[in-house]
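Bear in mind that the values in this text are calculations on the coordinates, not laboratory data. Values in this document were obtained by computation on a predicted structure and should not be read as measured data. Cβ atoms are built from the backbone, for glycine too; each structure is taken alone.
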Structure P
Amino acid sequence: MMEVSTTALDGLLLLQPRIFTDERGRFHETFNQRRFAEATGLDVSFVQDNESRSARNVLRGLHFQVPPFAQGKLVSVVKGAVLDVCVDIRPHSPTVGRHIKVRLDEKDRTLLWIPPGFAHGFVALEDDTVFVYKCTAYYHPASERTIRWNDPELAIDWGVKSPVVSAKDAEGMPFTTYREAVQ
């Protein structure tokens, strides 16, 4: 059993797994293809799983892959907590350029479904945060793109004063450059 909630951006879904808790601890399924399909109505195949470990204030993003290598991602936190951010980059979407922010943590184990057409990033809110992704397409380096995490047009409040950002992410393209390229 899985509870599904929609978000303000069409296609992004929050999924809450059923967690069984007793005096011994807790148990839940981290993924079940049949239950995922029944709960979401989506028929997707996952081909690659990724895991990252981050210190507090590490910011990763905003990443995506261009078609035909665009990825859908099912993400969650195994340990720690993140502020997860998804930006609608679908050129003809009425919400293009808008974003949502969701806190994901190890306590409630909420999963976030991010379909193709969204740039994705997160900032670790705790030390030693472990973040996992199930992806619908393989990593394809030549198709990877990064939108600048602090782009003024997107105006994302990441909730941290001095995030730790990789050189690649710091050099991401402005959102306007992306929009001009896809028009």
Structure Q
Amino acid sequence: MSTPKMDGSERYTYSDYITWPDNERFELIDGVPYLLASATPEHQEVSAQLHASFVVYLQNKECRAYAAPTDVTFEVDMNTRQTVQPDLFVMCGRYEREKRIIGVPVLVIEILSPSSAKHDLIRKMTLYQRVHVKEYWVVDPEDKLINVYLHDGLGLRWSAAYAVDDNVTPSMFEDLVIAVGTVFERR
């Protein structure tokens, strides 16, 4: 179990990834490892609120909601160079789930923090666009906004921003209405 080189000088695969220390969280994007910071309490509160909304809504449906730290790869191949841990994501239809989820989520939600903004808004969004994630939410706890991006067949395109007085509804679950204000309530 050796820690990967973080300078981008080497490319790694999922086979390498599973040998790294369990006490640190990494993601692989195009074979480059990125060390993930621990989540803040605010981040966890926002995540828990959103996750609960999806879990309750998806009961007795064919889709399932998952939360970090769950590994997602988009292909079965152990030599894949993509392994991410979205803050939240929804899987529908057929996909594999053993030690990791294998498949493309229909919805991915990332919660911004100062240390993750560039990673979530550039690297991960580009990857999600390439693998055709249908819907991508970027949740900004500081500005209390949820930005929604929809895949139009060519790429992820900004659709709308939802503030605390708004309701947000995932495009594939038209009867799920989430009050944005409740997402950002301090518990």
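Observations on the model:
- Mean count of other Cβ atoms within 10 Å over residues 23-30 from the coordinates reads 16.1; which among P, Q: Q
- When mean count of other Cβ atoms within 10 Å over residues 87-94 is computed for each of P, Q, the largest belongs to: Q
- Comparison of P, Q by relative contact order in percent (Cα under 8 Å, 6 or more apart) - largest value held by: P
- Which of P, Q yields 13.4 [mean count of other Cβ atoms within 10 Å over residues 39-46, calculated]: P
- A value of -4500 for helix-only ellipticity at 222 nm (-39500 (n - 2.57) for each DSSP H run of 4 or more, over all residues; to 500), calculated from one of P, Q, originates in structure Q.
- When distance in nm of label points 7 Å out along Cα→Cβ at positions 7 and 95 is computed for each of P, Q, the one that comes out at 3.6 is Q.
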